[in-house]
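**Student:** Alright, structures below, take your time with them.
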Structure I
């Protein structure tokens, strides 16, 4: 029994040392231009889902109207458009150089229409580590974060007034 325990301890130490040497030798590149490691995206997605917990259950407390959508558009243009684009100004050169690529939230393929608003609000509030997505908890008010969330959730149904606010 003692030999088995010693074997397990040695195996764990070898794995830890091997992992350390792999990282130390450059095996895990943090360059945005390199391909992701096998399962990197899956592991990151699992970690994000676990971090968000029950955020999907949160409902936007603000009424869906042009006033809130235009306010969300103003905040979005000032803080988010450089990475996530606007209807008339898709992907910027900054977003082209990021990894992972930030979704272009006004392009049909990248719209977050099916995402629960609570999850989007969580991402806007807390950010997403190692993705370039900052957390805005200390720089935007709760109302502003919900307004941006509302805008993103309804990106496919923007009124003319909201479209104008986004494009000017």
Structure II
């Protein structure tokens, strides 16, 4: 299983879907599954987001992918899955000015945009991923098309062919 993570707005969803299509791997939108299966403990009105229960998410993902072909788990929390479940983590990064524009186009509240831009500025998700996982690849998506990004991730995975072990 690989995780594709990063600050919201870095291009995770589009690139992950393209990678899944190119490789034939199963694609799982973690954020969608969290909401659909109520894997949260509440809702933060200020941030307009669910408060995820990662223990329940981990149990759910284990059951969901048990014995399956390779799987791509995409979402800004996917790097929080246990290290024994994830073989590789791709952290998508973006320059903060471009990220701010992307999030503003989504009409996010200013406070939420600021919070995510700050998280990207300090490299929060990359730091969290490196703290937990051995194989972490950071990719700058600022000027990269989703297809180019998917091809880059595919090349990294092929370069590691034979080194991945089943979770």
Structure III
């Protein structure tokens, strides 16, 4: 069953744009850090939940009346996923955030590849494309961590060289 480009893009954007934006800019007023779990727990749980929602919808196992609650649960799970990156409580260090995001990228794209294999190439590609902000954030995180480490080493050595 094809669930459509817009639907797949919506799920991708909820996970890769809306959730990190909420965690980054609304975590304190919404008290989102209360939901924080260690990254080693958040990543596999979100990958599994994301796959279940995407593949369940693609297979038609999720009734149409459950799509809005499924999206709300996906957003909530994505918020928990992003807390180790942008949250205050249980936030990973620079290298940890880098590894976390680079590990998440292929894991979160696997359900989209399954959707493509089932015959919904446009829907699967829409999800892959809308999940690209995770890769962009992984690169930015890596660069920030590298520059911070270089500055730390320079400071320990006594100045610029």
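Here, each number is a calculation from the coordinates, and none is a lab measurement. Computed from a predicted model, the values in this text were never measured in an experiment. Cβ atoms are built from the backbone, for glycine too; each structure is taken alone.
**Student:** Of structures I, II, III, which gives -16000 when helix-only ellipticity at 222 nm (-39500 (n - 2.57) for each DSSP H run of 4 or more, over all residues; to 500) is computed from the coordinates?
**Tutor:** Derived from the structure labelled I.
**Student:** For distance in nm of label points 7 Å out along Cα→Cβ at positions 22 and 38, which structure out of I, II, III has the highest calculated value?
**Tutor:** Sorting by distance in nm of label points 7 Å out along Cα→Cβ at positions 22 and 38 in descending order puts II first.
**Student:** Given a value of 0.85 for FRET efficiency 1/(1 + (r/R0)^6) of positions 62 and 110 (r between Cβ atoms, R0 = 25 Å, to 0.05), point me to the structure among I, II, III it was derived from.
**Tutor:** Among I, II, III, the structure yielding 0.85 for FRET efficiency 1/(1 + (r/R0)^6) of positions 62 and 110 (r between Cβ atoms, R0 = 25 Å, to 0.05) is III.
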